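Listed below are the structures to be examined.
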Structure P
Amino acid sequence: MPAKLISIRIDGTAEVSALLDKTRDAKALLVLAHGAGAGMTHKHMAATAEGLATRGVAVLRFNFPYMEKGSKRPDSPAIAHGAIRATVAKARKLAGALPLFAGGRSFGGRMTSQTQADEPLPDVRGLVFFAWPLHPSGKPGTDRAEHLSKVTLPMLFLQGTADTLAETQLLKPVVASLGKRAKLHLAEHADHSFHVPARTGRKDPDVLDEILDVARDWMLMHAYA
């Protein structure tokens, strides 16, 4: 089914676009925020949304205000958090009885975890992160993860072992410190875009299938827990 175009009002001052990928057999709905450099229609976002939809998880992907305006400079955290809250509120209406999840790719995932840490997102049952950016490339550290201790929801981290924005040796103890509420799935040899070198014998679609299967299983496990 083609994605349905939706408009979302943010605090009565701004409006952004969203796309709903949903099949009739959907068993959950995920609000999916995009990364810093590409909006909701980027091929990776589209492949993720469409892939989850075919697996029974509807996806509401949306643009942050800066992306809607065509700017390359990401919004401030306050504006990004407001956009996430507005989209989750819209998703609650669209979801009906479907269990609701939130998350995002890279920057979008970090903004979602910050939003949840500041004030819980209503009715959201868990957070799903695609390549959560633990630190800038070439500047390893864990300061960005400090707010995660305030998140009490279940969290799923889907990461590549060659991700230069989340070195595995740093990410593993961060996730471990969150206890049973956090799960880390590592895609071998995948980078921040979940790309794998040809020498590995794997192809990018194989990695995407792997992480989407994990995401679906995890969400459905927590959907009716």
Structure Q
Amino acid sequence: MNALSCLVVDDEPVAQRIIASYLADIPGFKVVGYCGNALEAMDWLNRESVDLLFLDIEMPKIKGLAFLKSIHQPPPVILTTAHREFALDGFELGVVDYLLKPIAFERFLKAIQRFQALYQDTKGTPAEGTAEETRILLKSERKMYRIHPRQIHYIEGLSNYVQVFLEDGKKLIVHYSLQSILQDLPNNFLRIHKSFLVNRQHIVAFSPEEVQLPTGQVLPVGGTFRKKVLEILRQQ
């Protein structure tokens, strides 16, 4: 398998070097370029395609999220930032993962594994070393369940627990928060309400107030999420 190309966009040379050193320790990836701001990255992507984009949020001239919104067909993106408050905006733009600086190698590796699972699904061919990463482990009632994300219709938050509703009608109760489980799921999962995540692949109809699943189940769209939810669903 050919190495996957990565473009690193960050105005901090130290951050660029850290990402490069981490990728050097992971087989199958190579850095093909570095950009210090969004304008350089825009010029690069107009000339070349890449398999994975590492994008800082706080940069001069054009912020990372504004740049990401301007790309018509962006490559898979892993955001890197020192600011936790942009996480929701990032995931609602469909990023692979959101890494907080300083980035630990273990957390970086987890982001790469999530990308590999996404790459396998979108390319239609197995990526090396990703047979296990395409599934997530959920503990419910003293049992560990190995679940593929496509089996999940939606997830409902209940304080410190979530209910995971599967396509076969089963329900798992897991000790997790909605925000935490969202970080373990691929980018086709969408926060539509303070209490609900939904798998976009299973949405058969939607309106500004609700989404409908194949089972006939209707889930509400929260007012604070409505604008972004509609933007994302209208584009898919």
Structure R
Amino acid sequence: MIHIHQVKKDYCIGKAFVHALRGINLDIGKGEFLTIAGPSGSGKSTLLNLIGCLDYPSSGEIVINDVSIGGLRDREMNNIRLNTIGFIFQSFNLIPVLNVFENVELPLLIMKGVSAGERKKRVDYFIEAVGLSKQVKQKPSELSGGQRQRVAVARALATKPKIVLADEPTANLDSKTGIEIIELMHEISRRESTTFVFSTHDPKVMQRADRVVRIEDGLIKNGGEI
């Protein structure tokens, strides 16, 4: 599902030249529930951005669902993000003026070939899957942090992506709620055969992953597993 070969990413910050990734090799299979772990500044968010087609590598190759992203135009990258990848953010990124149903429906409105009936079917299905059927008309300000993250999970899944990327998805949640969200994502991963890749530094979250890849100083340590 995801093939990463000798990927490097460099940034210029002022006069400084930062080697964010120094040569990453990693394969992630279909339906895998994988954690990228490491301290702040280790390169895990940079790697997630590259997998999510939000940025280009400085060198090396990234293949997403049999498509090499090197040399793709912005429109082609946008198409991969829309149709292949779902995103879950630690800050939820919900639209305050929209209710639960409307927030989950939002990415479907820009997808071609999805009818109004199909949109409603998908939104209802995933809102029920994350346990928020009774909150469907509520707005984000009326929800708890855990409920907002559940909305974000449903929104990410509504497009039926092959891959879901989550950057520190439990960072703004208490420990109990964070574990509930991870277990929910794990259950959906099994049910839908969706590949989940998420970054974290929370040991309790790592324990629930199929595999943990540790990054330090832009390199994968310990053969890619701990």
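Read-outs throughout are calculated quantities, based only on the coordinates presented, and are distinct from any laboratory measurement. Keep in mind the model is a prediction, meaning the values are calculated, not measured. Cβ atoms are built from the backbone, for glycine too; each structure is taken alone.
Could you figure out which one of P, Q, R the value 30 for relative contact order in percent (Cα under 8 Å, 6 or more apart) was computed from?
Values: P: 16; Q: 11; R: 30.
The read-out comes from structure R.
For distance in nm of label points 7 Å out along Cα→Cβ at positions 81 and 97, which of P, Q, R scores largest? Intermediate results must be reported in sequence, preceding the final value.
Working: P: 3.5; Q: 1.7; R: 2.3.
If we compare distance in nm of label points 7 Å out along Cα→Cβ at positions 81 and 97 over P, Q, R, the biggest value is for P.
Match the computed value 17.5 of mean count of other Cβ atoms within 10 Å over residues 41-48 to one of the structures P, Q, R, and report its label. Could you put the intermediate results ahead of the total?
Numbers: P: 17.5; Q: 14.5; R: 21.9.
This figure was derived from P.
Using distance in nm of label points 7 Å out along Cα→Cβ at positions 113 and 137, single out the structure from P, Q, R with the greatest value. Before the final figure, lay out each step's value.
Numbers: P: 2.0; Q: 0.8; R: 3.5.
When distance in nm of label points 7 Å out along Cα→Cβ at positions 113 and 137 is calculated for P, Q, R, structure R comes out on top.
Using distance in nm of label points 7 Å out along Cα→Cβ at positions 9 and 169, single out the structure from P, Q, R with the greatest value. Write out the running numbers ahead of the final one.
Details: P: 5.3; Q: 4.7; R: 1.9.
Once distance in nm of label points 7 Å out along Cα→Cβ at positions 9 and 169 is tallied for P, Q, R, the winner is P.
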